[in-house]
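In structure tokens below, several structures.
Nothing in this text is a laboratory measurement; each read-out follows from the coordinates by a stated rule. Remember, predicted model here, so these are calculated numbers, not experimental data. Cβ atoms are built from the backbone, for glycine too; each structure is taken alone.
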Structure 1
Amino acid sequence: MDENDRSITGFTMLAHGIFHTYELSIPIFIVIWLDVFDVSPFVLGVVVSIGYGLIGVGAIPSGLLSDTYGSRRLIVASVVGMGGGFFLLALAPNVYVLMVAIVIWGVAASVYHPAGLSLISRGAKNRGTVFAYHGVGGNIGTAFGPLLTASLLLFFDWRLVVVALTVPAVAVVAFGSLIEFNENAATAADGGTDDTDDDGSSMDLQSIVDDSRLLLTTGFLLTFAAIMIYGIYYRGLLTFLPDMIGGLPQFGTYEIFGQEAEPAQYIYTGILMIGILGQYAGGRVTDHVRTEYAFFSTLFALGVLAFVFIPSVGWGLAPFLFVCAALGFFLYATAPIYQVVIAEYAAADVHGLSYGYAYLGMFGFGAAGAALAGSLLTYASETVLLGTLGVLALVGAGIVVTLITLYGEGR
């Protein structure tokens, strides 16, 4: 990587890490909020779905803004908003204020992925490698954010822990404001031009409609459908995963340093830590293997793993932990793969819009997974939830097969 690639990599890794620190610490707090606010998984699932869903709803306007004004200022603003919204969680006296705080966080978080991913796709010459490192940065936040959260909760009240988690956002904002890089280096190297400007001309309704029509009448539409299904699987699995594991008889509460500890929280963070390897492997494999084949493979693996997750508990501790590790690996290997698929099926000048649509599917429609999980856990069982998610993943794999059949062979 050259200096510009390294600067983009460092900036996006940090911002991505902040995003996922907050996103995946929420399930740790859910276990506490169920008791503190005396609500059912169904109610809390709906509340969390609203916040997570706004990440997707705001993705398209965020993508358009990044196409028009560039990514740096949007990413900095996103980190500021995420830190502020998360801080407000600490002040919540009831579930209604909790929902407001999660909504604020979700609106700010919606800006990051379209801006960050379009920055990489337009600015990084070694796109696949930078996507891989970007994914690693996200998973460092994903894994160590919840791990830090679980550790701090051994000694401090949850409200103080929430406040502590907002501190790293300040450093990321300072770094992002000072670092220098060319946002359009890769596009210029490919013979493209810098289409970002300050007059907002590309934000007119007709150009949005035209660009959307172009995107949604190509292989991108099938890619969007597969990403939407993956988003439902992702959110449906992770939102209540610590609570599901904690409900298993093998993983009851134990005492450490005079405080109650939940082993399920550490298994959950272990799954996320394995995801670091998955993110890196997923990004690297796209430099060597056709991305559609890689996308199919990860979705198919996720389908199988969902079906065997609950049965593996009866196979013994080692097989269960192996299934957990495989689940973490493939769950996060999928992300950099579909990010490259998007770049391949969308023109460079609408990469921001394309990632906006992608994250409308991933986080907008995908947020329904939290409500789905809460409903099935309240009115059915963990087995029904995992079986439903497994079917969804296999349907997503089938959509990718259709993508390969209709569009892949000519590329």
Structure 2
Amino acid sequence: MDFAFSPETAAWHTRVSDFMAQHIIPNERLFFEQIAASGNQFHHAEILDELKDLARAEGLWNLFLPDPQFGAGISTLTYAPLAELMGRVVWASEVFNCNAPDTGNMEILAQFGTPEQQARWLRPLLDGTMRSAFAMTEPEVASSDATNIRLTMRREGDEYVLNGRKWWITGAMRPRCEIFIVMGKTAPDSPDKHHQQSMLLVPRDTPGVTVVRNLSVFGYSEYESHCEILFENVRVPASHLLGGEGEGFAIAQARLGPGRIHHCMRAIGMAQRALDLMCQRVTQRVAFGRPLAEQGVIQEWIAESTLEIEQARLLTLKAAWLIDTQGKKAAQNEIAMIKVVAPRVMLKVIDRAIQAFGGAGVSDDFPLAAMYAGGRTLRLADGPDEVHLRSLARAVLRRFTPPRG
């Protein structure tokens, strides 16, 4: 692969970088101030719609979708550095309509949705007028193995009846969240454990759906929300089935591949932001008679952080290139690698930045503490590190395993 930006990528990068500098960074605190002033921690900050209108007018919209029928039509490799820029501010992706979990939900609706499903839910999501959630993880089982899920989807005539509990459902308390994509079991007794699951589109206001609570992360109760949801005799039309019955596991895998690399791109952006903040801080502070930037240990932190970020960035770009040139399946090892590497690097760099900031680093006067709390969840989200390490090790070992027979 060519490590230089193509002219197309360079042009997109300049446009997104300029937009971040002119419109998002100056309004970073205003976003949270508007939420606080509303008295509702899940309030849709007014600045979001102002900036979304600007981004859409400038053609910086749905950049994550390579299919020009639905999105900007740019490659994964071109999108990668743009997502990194967005990742520098935790809420910036929503301005460009490139925020999780909507991105993954839009991808599978575009790939597996019927024309009716796309008109009702995909179109508003593409327009940025609706939010969505993806309900797979459950509290009673180890959800790192998706075949463990217990929520039942029983067919009764032209309806499915859902019963079960989900949690860590991102975005479910946001006021514009109107649709859940729910994974459950339609054939729990099937001998093929990978074809027991299906996915259903469940409107949030369906009777029997109860958003029980929002779950905090290290004491932070994020504006995005991470919810526990109870489904009690929830009836939805059979026409809300996404894809075919028994295809839920395969759809989940199709969704999680690009979603994982998008998370990693944003994580690298967050790590770079933390490094930039650290560098600014240590050039402005004096201890023991000289600037912190002249202290050997600080210089080592900066050098190590730079090395780690660049390594993670290059591995992410390789994974993106493989997705574009050979498909998601061919890139699955690299996706597993970067899903482990990027969050680890991000947390290391943020931790060093917090240390360099001293007491200010663990306060809410700077974004580092919130970045660390949110970033730590990435070692669990979309599969914990251990699952990715397991799959990677098995792929490597297969090359040394003699064929049977």
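Could you figure out which one of 1, 2 the value -25500 for helix-only ellipticity at 222 nm (-39500 (n - 2.57) for each DSSP H run of 4 or more, over all residues; to 500) was computed from? Working shown, then result.
Numbers: 1: -25500; 2: -15000.
The structure behind it is 1.
Supply the structure label, taken from 1, 2, corresponding to relative contact order in percent (Cα under 8 Å, 6 or more apart) with the calculated value 29. List each step's numbers first, then the result.
Working: 1: 29; 2: 14.
Checking each candidate, the match is 1.
If mean count of other Cβ atoms within 10 Å over residues 2-9 computes to 10.9, which of 1, 2 did it come from?
Source structure for this number: 2.
For which of 1, 2 does Cα extents along the principal axes in Å, calculated from the coordinates, equal 78, 64, 42? Before the final figure, lay out the partial values.
Working: 1: 62, 45, 37; 2: 78, 64, 42.
The read-out comes from structure 2.
Assign the value 0.80, calculated as FRET efficiency 1/(1 + (r/R0)^6) of positions 234 and 378 (r between Cβ atoms, R0 = 25 Å, to 0.05), to the correct structure from 1, 2. Can you show the working numbers first?
Details: 1: 0.80; 2: 0.25.
Clearly, the read-out refers to 1.
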